[in-house]
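Pasting the structures in now, so scroll down.
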Structure I
Amino acid sequence: MVYKGDGPVQYRKIHEQYGPIVRVGPNEVSIADPTMIPVIYGIGSKFTKTPFYMTMAPFYQGQVMDSMFTARDTGYHKHLKSSVSQIFSMTNMKNFEIYTDECTRIFINAMLDLEGEPVDFSKWLQWYAFDVIGSITFQRRFGFLEERRDIDNMIGKIDTGLQYVKILGQFPFLIPGLQRAFMNSYFQRLNLLPDTMDRFMKITEEEVERYDNHVASKDAKRTDFLAQLRAKEKQSGKISQRDMINHLSNNL
C-alpha cells in the first residue's frame, strides 16, 4: 500500500471486510470508528504519537526540532502549546480575516479572468492556501495567486518530501540514525534528503529578520502571527527565539 500509494483505498476495503478495528502490522492497528476520536485524540488521552512523526521533524541550528505536530513528548507538546493557544483562539483568529479576504479577492478575480477556460481547481486551491498561510503568518503572500504557478516549486517539494516520509515512516528504527547522518555537512552536500522543511525554515528566518530590522518599529498595527508572537514575547519574555522559529515554520 505504501509503495503503490493507494492506502486510503485499501484501508477502506480492509475495514469494510473486517470491521472498525483491524490489526495491520505486528504492533499496529487501524481504527475507523468516529466515536474513538475523543478517546485517542482528546485532552487527557494516554495515547502518544508513533515514531512515524519523527520523519517530519525539521532541523534547526544543527539539531532536530520537534514541533507541535511532531512532538511525541506530552510535556514538551504542552510547553509549545502554551505559547500560542491564545493566538489560535476563535476570537483572535478573526484578526486574520483581513489577510484571508485579500487572497480571496485575488482568487475570485483570477477565476473571473479565466472564465470559459479549463482550470485545475486542485492547483488553484493549493496556491490559495499557501498565500493565505503566508499572509496570516508574515503579512506577506508568497505570490502563488498573482503568478499562477508553484513558487520555487514549494508544493512540488512537499510532494517529494511526502514520498520520503511515507516510506521511512514504516521503518522508525532507522530514523534516529538517518537524522544524525543528514545533519552531517557531508551528507547535506549530497542533497539526499528532500529540502522541503529546510526551505520553509529559511523563509521563516528571513521573515523574522525582516520584521525585527525593518518592520517592528514602523508598523505597530500588524496583527499577523509573527507580530503577535513578538508582542507576546515582549510582554512575558517566555518565548525563546527557537520556539518562535518553531511555531512560525510549523504554520507553513
Structure II
Amino acid sequence: MITEELLKECHLEFEEYFKSLIIDLSENHHRVQDVRAHSLRVASHSLLLSKIVLQNDEDKRIAEVIALFHDLGRASLIASGTASPSNIQRDHATVSVQLIQNMDFYLKLPGDTQLIIQKSVENHNKLKLPKLDNEQQTLFARLLRDADKLDIFESSYRFFKEKAGVQPIMTFDLVNSPEVSEKIIKSIMAGKTAAVEDMKTMNDYKLLLISMAFDVNFKHTFRLISEKQYIQKIYETLPKRDQIIDAFRGIKLFVENKFVS
C-alpha cells in the first residue's frame, strides 16, 4: 500500500529523477523543467479531484503518485534531444511506464496497485481510453486524464494569450496560418476529440485543445472548466470564422449541459 511515508519517498524519487537527467541542448533544459512543473500541477489537480471522486486516503495517494510520474517519459525523450515532437507525443507514455517499473517505490507496491499505475500512465495520452481490466483501473485512468487536461487548458491559454511558459512541443511542426483542418472541424461537429495527426496549423491545435472537453469524465472537472472559462479563453485566441464559431458553440453547450446535469 502507499502510506504517507512511501508518498514522501515518491516525491524524493521524482525530484532525484529530474536531477539525474543529462540534457545536451540548453534550450531543452527549460522544456524538461516545464515537464517537472506540469507534473506537480497535475498532481495537485488530481488531489483536488480525488477528494470528490475517491473514497479513502490510500486511493488519493495512489492518484497523486500516478499524476506525479505520468510524464517522466516526456522529460526523458526531451532530454535526449533526438526524438521528434510527434514521436515524443506518441511514445512518452510508454517510456514513462518503463521508467516507473524500475523505480524503488514501484517495486514496493502490491501487484494490483502496480497495474493501476501502469494502466493509467500508459493510456493517458491515447485519443480515447480503451477498455481496461476492471472498474478500479478505469477510475484512476479517467482521473489522470481529467487532471492532465486541467493543466493543459491553463498552461496552453497562458502561452497563447500571455506568451507565458514554454511552447507546447506538439506545436513545433505546425504552421502559423489562419487555416483550420476540415478533419479537425468534422471531429468537433461529431462531438469527438480531434486527433493529433490531423493538425496542420496552430489554430488546429487550439481547436484540438477545446475539443478535449468531449473526453472529460467527472462533473467536478466540467465545473472547474466552466468556472475558469478555459474553453472561452482559448476560443478568444482563434479567428472568428463561421466554422470556428460553430465548433466553439457546440463544445460550450456540451460543457454547460454536463455541468448542470
Structure III
Amino acid sequence: MLTFTYLRHALSAEVLKLKRTLAVWMVLIAPSVVVGLNFAMLIDRGGQYLMGADSAWLSWEQNILVFWALLMLPLFITLETALLGGVDHNSQQWKHIFALPIPRWTICAAKLIVAVSLIGASTLVLWSETIGAGLLLGTIRPEIPLGGPIPFWELLQPMLLAFLIGWCMIAVHQFVALRWQSFTFAIGFGIATAVINFMIIQSDKWNKFFPWSWPAYAFFEEGLDFRLTALAVGLAGGVIVGLIGMWIVSRREVV
C-alpha cells in the first residue's frame, strides 16, 4: 500500500512538471499535423482513390496511419520522452530527486506512465480528428462518400493497436532520455532510429526484429499474420525494457 502511495506522489509531481514543457501541447499538435496534411493533400488532389474504395472511411484512415505510424509516432515519442527527461536534467534536479525519501524506481515508473499516457491521449486525438476531418472533407467534396454511418470502432482499432504495439518503443526512448543528460542525444537517437526504420520497414525479413517497424503491422494487410505477435511482443517488450530501464537509472550515481 505504501508503494502505491509513493507512486501516486511521484505521478502527481510529474504531472505538475508537464506545465513547464510542450509535452501536453504536442498531444494536440502532432495528430493535427498528420490529419491536416492528409486533408490538404486530398483537397488538392481530389481524393479519387476514396471514391472507388470499398470503404472510404477505412481508406481515409489508412492514409493517415501510414504517416502516423511510420513517421510521426516515432518522432513524437522521441520528443515527449526527451521533454520528460529534460525537465529534470536541465534544472539539475536528479541529485535532489534521488535524495527524497521515496524509492527511486517510483520516479522512473511515474515518468514512463506519464509518457505512455501522453501517447495514448494523442491516439484518441488522432481518432477524433480523423473522424472530424473526414466529415468536413465529405461536406466540402460531396462526391467523396465520407458520411454516416461512421465505423467508429473500425477506425479506432488499428490506431489503438499501433499505440499498444509501440509500448516497447516508448520504453526504449524513455530509458535513453533518463539515462543520458543530453537532450540532443535523446533527440538524435530518435531521429536516427526513425531514419533506419524507413529502410528496415521495406524488408519483410528484418522489420519483424525492429520495434520501430512494429506499429505498421497494426494496419498493413500484408502483416496480418504477424499482428498478434507484434502486439504481444510490443506490450511484453515495453514492460521488460521499462523494468530494466528503471533498475539501471535508479542505480545511477548522480553527482
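If you line up I, II, III by mean projected area of the Cα convex hull in nm², the top spot, with the largest value, goes to I. Each of the structures I, II, III was assessed by mean count of other Cβ atoms within 10 Å over residues 142-149; the largest value belongs to II.
If relative contact order in percent (Cα under 8 Å, 6 or more apart) is calculated from each of I, II, III, which structure is the one that comes out at 21? Comparing all candidates, it corresponds to I.
Name the one structure among I, II, III that helix-only ellipticity at 222 nm (-39500 (n - 2.57) for each DSSP H run of 4 or more, over all residues; to 500) of -22000 was derived from.
Values: I: -16500; II: -22000; III: -24500.
Structure II accounts for this read-out.
For which of I, II, III does FRET efficiency 1/(1 + (r/R0)^6) of positions 118 and 158 (r between Cβ atoms, R0 = 25 Å, to 0.05), calculated from the coordinates, equal 0.20? Numbers along the way, then the final one.
Details: I: 0.55; II: 0.20; III: 0.80.
Label of the originating structure: II.
Here, each number is a calculation from the coordinates, and none is a lab measurement. Since the structure is predicted, the reported quantities are computational estimates derived from the model, not experimental observations. Cβ atoms are built from the backbone, for glycine too; each structure is taken alone.
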